[in-house]
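Listed below are the structures to be examined.
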Structure I
Amino acid sequence: MRTLIFIISLLSLCSSASAQKRQLTEQQMWDNSIRLTDYLFQVNKWDGDQVIFVGGPPTDRFAVQINAKKGTSIRLNEVPAMPSFGGTASSTSSRRPMMNINGDNPTYSPDSAYIAFTRKNDLYTLRLADNKETRLTFDGSDLILNGYASWVYMEEILGRSSAYRAFWWSPNSKHLAFFRADDSEVPLFTITDAPGQGGYVETLHYPKPGNPIPKVKTGIVSPDGGTVVWAKTDDTQEFYFALPYWRPDSKALWLQWCNREQNHLKILETNIATGELILLYEEAVPESWIDIDSEPRIRFLESGKGFLLTSDKSGWRNLYLHDMEGKLINPVAEGKFSVLNVPRIDEKEKVVFFTCYKDNIACEDLYRVGLDGKKYQRLTFGEYSHRVSISPNGKYFVTTYSNTTTPPKVSLYTTQGKFVCEVQDTKTDNLELYERPIAEFITLKSEDGKFDLPMRVIWPINMEPGKKYPLAVNIYGGPRSIGVRVGWSDFFGGITHQYAKEGLIQVWIDHRGAGHSGKAGSNYMYKNLGYWEMKDYSHCVKWLIQNKQADPSKVFITGFSYGGYITSYALTYGADTFTHGIAGGSVTDWLLYDATYTERFMNTPQNNPEGYKRSAVLPYVKQLKGKLLLTHGLRDENVHIQNTWQLVNQLQEQNKEFELMVYPESRHGFRGNKSIHSRNNDIRFIYKYLFEKPVPNEVVRAFSL
């Protein structure tokens, strides 16, 4: 067993430790000059049996090349440029020159012969051989969007990383598929702000629950123009298209069709010449939902003989092998675990590599399994979370792993699970020399005994037996939103360290529906947002009060967006447990958020009126008895400030005390000086109510309060 450690010490480390832990100076506390861990090595490039790592501080990067087969290493004289993974016209690839295009989302064809882009909601191409620009659609307007996503499609289906791009090249570069969205019936929402003499107004086509949603068609067209072939879907009913997939041979386009209620999925093969559709796969879950977000559902085999399908139909996100006609061959990775990623399918060896939480609900591991669903093998090890990189030849993988008490390590293994060498241990001597916050990972059985609820706790420094400490709960919440993982975070220096010095118990909690317990856990939230999150959060808080010295009179909760909703809900519906809260960008009534996200979990208001009423914050305002700070951006186009205004109105009607901070010219999340102001305002709130004292001068200086 060989061990190769290549990191050169980057820090001035003391050679001996004293019994008394050292404390950071005021400057060290905030400038990150003392580190507990070295700069982490990252995989730069695989080349056969060799892998190149790059590490070191930003000002002094260096590279090491390891031969995995021989177990040898050399330090390289030059640091290779990090590889570019982009497919847009801004790619730095030498075969893809920079082009000045007056349009949106320029994207190269796979053969680099064309660039496709949108301009004023029409789809165009530029042929690079002669710089010929071709307009492919001709009816783009404020209401008709060709190749440019309607807002709710970008936000909830294609994902923000799409940057509104709603067109896709065929693998052979001979066709473009695109969505044509008709927003004519989608209501306009008006956003106002304060600048200038006349103020600011913008409008956005934004469907709220029960409103008409965008009507979307899928077109297929040649990059040189011509007739658009439209997929022959039934336009008389409301539905969504999720992310489409080109068949690897470019002979057909596969569409993901889902009904408005998002509990009935069809995968349809589209004839690119006629638009005719063939049903390949169908799945329905009457009392739940099917996720139609940007997560990959289909992975084609390179041989063209089948595909892997990701499905929650078992109650867990598992993998199934189908032939190209859609027929199920066999389950591949099926069990009480949720597949997170599939980094490699090796048809030659007939194995699939996937990551999941299986042996520990918060530890991500790498597994291999046969394409026939047999011979599971866990390739990673221990009670760690692993981030892996598999070599292109499928022989090796690098894992970067850690847990709550173990700083990151980097090791090289074969894909049979055999250890090759350790590349790096990031731990430095400072880990034992300096006083620091200690983190702990805890799992607690839910009150009904059905689920394990994970918590990550940072304990106050030098806790005194019998003393009660204020508790801060940091959450996002929401279905399928894992926030607690086993992994290293040193919390050394900065505001989290400062709070630990002041005596604050800081905890992150995941509820039963966050994803650790699969779809089976998330299903509890169907038509009933808020209730089970609050049930599980309250249960964990009460356990910390009874067993871990948390002060029941100072139970603080904070979050943004869905986390703002949960915070507002906790201070009202959950007022018997939660005493203080900062709620940012909050949904306060699910009737006010977008239809696609909300109806996925709540169904429509027409079908679930009691659920909408029960899940809103507004009906419980009269129960508020703690201290609540509301923050919101005036131009928030995602969670409209209308939510906070309606809550403010109810708080005033009920004669409740609360605090409010709004941010003009700010969207969903604050930037620049507004972000600094918001952070500082949060610090003031915590010091005022949890520590009951002014913000210390050193914190004032550090954050320019």
Structure II
Amino acid sequence: MKQLNLLFTAMLLSAFSAFSQTFPDYGIISNEEWEMKECAFDKDANAIMLINEAFADHDDEYHLITEHHVRIKILNEKGISEANVSLYFYRKDAFEFIDRIEAQVINHEASGETVKEPVSKKAYYTKNINERVGVVVFTFPNVKVGSIIEYKYRSVMKSYSGLDDWDFQHEIPTGKSKYTLTILPNYEFTYQIKKKTEMAIDVKSESSTGRVFFEMHNIPSLTDEAYMDARGDYIQKVKFQLSGYNSYGSKKTYMTSWDEVIKELLDSKEFGAQLGKNLPGTGGFIDAVKILPDEEVRMKTVFNYVRSNMSWDNVNSKYALEGVKNPWEKKKGNRGDINLILVNLLKDAGLEVYPALVSERSHGKVETTLPFLDQFNAVFACVQIKDKKYFLDATDMSTPANIIPNDILNTTALIVHRKKGGIINITNDFLEYVDFSNSLMELDNNGKLSGSMYIKSDGYSKVGKTAEYNTTGKEKYLDKYYRKEGVTISDYEIMNADNDSLPLEQKIKFEIQLPETGDYLYLPLNIFSGFEKNPFISDNRFSNINFGYKRRFNVNQTIKMPEGYSIDALPKNVKMATPDRDIIFNRSVEYNKETNSVICMYYIDFKKSLYSVDEYEVLKEVYKRMFDYLKEPVVLKKK
């Protein structure tokens, strides 16, 4: 805030008092709030946001000024972390600053006395995250279970271009969320409410004042859910977009079309002007590649050439901000530089290729009805060979050219081309995540299980495991997948990690000490399957379940029994499937008397890669039953 533009400050000071909103209930706590021990609509919550409200208005210079008020109740020890507050703002060119912060912690003592302790002004400090973003940070003192923390502050922006979505939902549940926006005169804003149908919202507008009121109650928390896309895609919120304004009797609209977005990109200096550029020193390489008869081999050759010659500076961009020739000569560039270089060289090699703007799953879904560039976070190369599209990212050092990167599966892309461009969906229904394993084990009379296992991984299983092995190293990789409690790995071998054409193979030798209970020994049949923990146990689900790809597992185990034990209980054979057979689970367990061995086989097949939130209850029940079956051991009894 020390870098705040002083002229900007002076222009605003006289205008603030005219419209500054106050919160009359600040510091006034109801008996119901004091007596609250848990959140009635989110029982596992560590804390609850009792009130989250804001008023957004403007002054004569059309600066956007927003007053905020937040009140939080701490419900248990884990909730005390809510006492650390970070208020982010857009600092570049002094576009925004935060001031008028007031904060206090309120405790209800055993004596019945209410004690209010304000946060000292010295406790507030500002940090610069990067050239664009800053943050005001402070911590409440003397916070304990039962405390109520409360703060209010003001955000001042130079214009309404900084108007952001209003999130009703957060990582802790919210009792009341309220937002009031005053629309600028002669301007038109469209808004879109994103919420679950069963959740009520109150929306009102006043034409005389230009104000729109939004209010929701009892909103459960939204934490990171297993196999979810970007968290922001599922938050209950209202989105705003400037759609037009009236000037001197005429109306100008801001809503465009995807064709106009493509035209804008192709006309831009940092994007379209960089297509078709000749890159120095590539003539000999291109001449050699162009004579290769197989188009897929040509594509792979160019892809690997760019990956091996370019170093990514870890800057994510859709554009070649300095052009493509300079990064090529330096052999280093941002993501836009590298992938537009890739597009040029693929084109030079005689392939049909287009730039494709993508929004990776972590970035968020693309609203296809809203043609705005900021919905995309990267540019890839899209190669068309016969009837198949390939999406290539030369900053991805793990995914082969013939496999669509996992981060963009089940997402939307914009092909940038005047005639063949437009919005498309990215899916891969042909390539799966496939694991096959075969284990030979022997159990001795002391409860030690020793054996060897062979694992073959294909498709997305190979891509993911190879990337993790290369990134984390052998020891951390073994810790994650194979070194469990009581497990010793005596030998390990990995093969074909660097060969795109062959499956990944792993060979492991191991020992496991099984616990005994009196005369009984429990032999687990779910060893190294990857299904140790059920990810779908929550009662509430807000997001779709996006596995990215179909998955198939085939697990075979042969365990030779010790002479000193007999089988007391053997799990039954099971065949389970969903009504439309998109999930299949089969288990067979048998005892071979001749070899004194237990032979177990699991077959698990997920035939869909994407499940809607409406299908969650079915998926949750299937997973519950599957994990119940996987937990069933062979029970052995001493003879």
Structure III
Amino acid sequence: MSEWFIVPICVICHNFNMDVKILDSWLRDYLETPAKPAEIAKYLSLCGPSVEKVESMGSDHLYHIEITTNRVDSAAVYGIAREASAILPRFGIKAKLKALRLDSKNYTFKKDVNYLEAHVDTNLCPRFTAVLIRNVKIDLSSKEVISRLEKSGVRSINNVVDVSNYVAQALGQPVHTFDYDKIKGREMILRESKKGETIKTLDGKSFTLPGGDIVIEDGGGNLIDLAGIMGGEESAIDENTKNVLLFVQNYNPTNIRKTSMALAHRTSAATIFEKGTDAELVGPATLFAINLFESLAKGEADPNILNIYPRPYKVSSVQISENFINERLGTVITKKDITAYLSSLGFESIWKGGIVDVKIPSFRAKDIKSPEDVLEEIARIYGYHNLPSKIMDGSIPVRPENPKFGFEMNLRNIISGFGGTETYTLSLVPESSVDEKHLTLKNPLGSDTKCLRTSLMPSVIEAAKGNAGLKERFHLFEIANIYVPKHDDLPTELMTLAGVFSGYTFRRAKGIIEALLERLNTSVIFKSEEEKRFDASKCAFIYKDGVPIGKIGIPENTDMIYYEFEVEKLMKYAKYSMNIPSFRPIPKYPAQIEDINFELPEKTKIGEVLEQFNNTKFVAKAELIDIYKDFYTFRVWYQDETKTLTDHDVEGIRNIIISSLKSKFGGNLKD
């Protein structure tokens, strides 16, 4: 058994975009501009995040903004202000980003503090920051804070909880607060959870953890935080809280995502953290929160801020040439303008000849990795609407026709014409559905999608069982790849045609397969052979020139009939034309048609009997139309191209047929 690694793309499909609500009056705390709300909405949408609508709220306005998942830095008031300060000047409107007013002189970020002992797995939490705020007074927040939060869709609780929500809305950095006096031993251990551990969160819900979740344990062995998602009930702020531990971190987004999805517990914090937050934002967010605590809750912050940050952000850079920019955009943008556009977004540009070295700010480090990423930033600030439009000229390139695609389409059309319905099943199947030699994924989404299939049989039979409630008979088929392992290489992909008949007799199903092969002008031989997983008495292999190209049979423990062909072999031996079949003129002289009943010995091969009919002179066509026990009814067309046959002529031909069937097969004419 081999292993293969496939990235499960569907794991990251959820929540591609985020919707945020930004209050205009709050935005102008950080954006100095004379622009009206309608102008801000219009120009942001042209060059940045899409403003879906502007809602009037008395003398204020609320922007409903859609943020793409890679721009988590814009999912806050300050992030939108930064975007607007870069975009509005491109439309002749003055705009300036205001600096955050932070009191940093009275505080020191330190690796150790005397009020908390912390043990942190920095692979789970790259930056762990906390500060003790003493003597807080639990009360309502100011009217301005309450108004801003509630107009932004966040319910006001009290001044301590509101600080957390206010910082998250303003800066895009979720923060959390603990009742410091409930933390046993003044100790925190940030680690991965063990499978089966339980925690009760602030909303009163209890969770049994799957393992690998980021949790915080206090000195008493209690889990007090489901980190990055929701705090624990045991350390919750209440009306008796006096001392608050302010907690500001960033986390490994993969762990947050897995936990949130596994527990089906979606919170605003998890939505932000799972997209990867800026570790450099933790410091300003901590100072911002301290200032709010001092003004809203009258708290006194310890001057020493615990800051465990072993791997600070190292500025990365991307090099891009002036020619690359102008060739891709189809216009000429000067070095001065390129520098100005990038500078307005927080990028530093250093030119060396025709190459610019672009320094990436920490808040864009997650999504700016290549010259194309930088080019996109230049293009959107320059304005996509300003780029030249040119209709493509010359002939449209046409992909050469692939005969395999044409053959597969022809197969689909023929089988559909015989009453078949095409189905589509997954290439990933459980281990019970594959052969001994197969490929296994290293990172399967589940046990039912663990292996690459080696046969279509389990998939199409399962699809047929799903339709077993139908009263009428049906025929399902699929044309898809199976995967045959190869040593130290990618698997061989074999295009396969497979189908299932439900409610059909074996004889009727075999007849449809024969008709399919006839339409492909492929003469074959059916040989009864035994094979694993098939009823021994109802299985036939299909040969062409001694080469097996397919099989038909009844799988064990089913009443369905399964068939399978290698498409490439079918195509090799088929003598079909994609064109309309050639015209055959109607015979000049009519045929005489009659039904003949024969009693044939058991296990007589009817195909050979029909061949005997058709090899008889003046028999234009013969077919089996009915069976009762050992009695077979054949319909025969007698025809001569030079004259109309008389009854006497037909009697002579019939006698020849009766004599040949009796001598060769032991058949007797039924009176």
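When distance in nm of label points 7 Å out along Cα→Cβ at positions 143 and 591 is calculated for each of the structures I, II, III, which structure yields the highest value?
Result for distance in nm of label points 7 Å out along Cα→Cβ at positions 143 and 591 over I, II, III: largest is III.
Can you rank I, II, III by volume of the Cα convex hull per residue in Å³ and just name the one with the largest value?
III
Using FRET efficiency 1/(1 + (r/R0)^6) of positions 167 and 311 (r between Cβ atoms, R0 = 25 Å, to 0.05) as the calculated read-out, with 0.10 as its value, let me know the right label among I, II, III.
II
Since every read-out is calculated from the coordinates, none of them should be taken as a lab result. Nothing here was measured: the structure is a model prediction, and the numbers come from that model. Cβ atoms are built from the backbone, for glycine too; each structure is taken alone.
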